[in-house]
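Please go over the structures that come below.
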Structure 1
């Protein structure tokens, strides 16, 4: 018989991800193993907790009620463990949500120092360029760009980075250099994960403001893919300085309209609302913030 506490933790993740396979990957289990463990739990409690279909896993009425009663207990146990461990030694597993570009370019290169300080802590990086949800993705902290959609969320401000436009020397040779925002309408635009704002790109220069609506010819839902497309000469892309610093420094990309200000984007560490923040989550967020300030 599977450990009851483990089965409850697995049930929680199945309920939040709505998937046996996704929950299984988090625990290193196959889909049949997850199904077997959940079936054992259902036999123990004497009720069907999940409804299995070919498309998704949904909670039964009994399952939803059971989740509402069990989750606070599991959270309290986790927080109690974290409180006891909060003696300078971080243990367990820390799940971190981060976009692929920021993860590869800024977080991972800085992790060795943090890992060396906390050898008993395992880190699970969940890299996804789509907006991550702390609950359904099961992460303890997520690094997120832009304004917060949920004002109740707990956060730590990490840093700010300027927005800018870039293109490759090859593209500039073939299509010319835009001298003013209005000229962007005649250029090829690459849309990254955030797409192109429906209200256009906004610029400011010496108090003069300009907003330009552009249409993308190439849409790529992953930041690194959008940057690779720009390097290949396929068009102009809007990104952050962090998102293309290496390519600018080695000449693969050139900044456009550098005398126009496109504003800045804040990056924040977001923690689950209504719960005690894991010490390891705050420690990593504070570490990354300090590293970026350097």
Structure 2
């Protein structure tokens, strides 16, 4: 295993929005990075999405052609989890926010990664302790909660499960810093810090909209200018995905109480398929998606 994160091999399991972002910052930080997906089509789509970001950066002169080409050379995709895991120094799963699926993926990483490899799970609310216990090697598992969009968001919550080893927490912080992020260490608790607060803000924004107190755009403007948030709650929710936000709220309400119960209007948007940017329509429309 390498001594410094910037010289190692990073495995990202799941090539969705979060996986693409983590892979992008990994390659940009000098890590040899591999995205694992379930089939060739998804793998190719993930690779192309990240490469398009580097092409845009080149066109805007925010990245030199040489730097972009170096990043491209460090990024690959695969559908062979076992082979990719065997070569990984750092593995981060970013699959769908479903406890059963995450447990299955983490179990595979424990079986196939070297004993020295760091294994992290990118979840915004699920229990690290529960996933770690199911893996059979709870001391190896740590939460690495990145924020969307990963290339722009500076925070990573390093989540310590009940049995996570101290050296694993330290290595997770080192990896976050190597990726250009600021780690904060939190104890495993529903929603951690940021998601727990954000879920309430976004849910309350929907209640305000449902009551007719203000329009979505005016609510977003009030939060951006009055609270100095970089994005309004509807802008952020459209970016994250309202299906993801609804699942987080359902989980938080099941363990923390009714104040986290999803607003009926939020659930109506989800039922209507208005999930956000990823489908071209959420609270706002995105005709170019």
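A value of 13 for relative contact order in percent (Cα under 8 Å, 6 or more apart), calculated from one of 1, 2, originates in structure 2. When helix-only ellipticity at 222 nm (-39500 (n - 2.57) for each DSSP H run of 4 or more, over all residues; to 500) is computed across structures 1, 2, the figure -15500 traces back to 2. When distance in nm of label points 7 Å out along Cα→Cβ at positions 116 and 140 is computed for each of 1, 2, which one produces 2.2? Source structure: 1.
Quick check on the output: 21.7 is Kirkwood radius over Cα pairs in Å, derived from one of 1, 2. Which one produced it? Checking each candidate, the match is 1.
Values quoted throughout were computed directly from the atomic coordinates according to the rules given, and no laboratory measurement underlies them. Remember, it's a predicted structure, so these values are computed and weren't measured experimentally. Cβ atoms are built from the backbone, for glycine too; each structure is taken alone.
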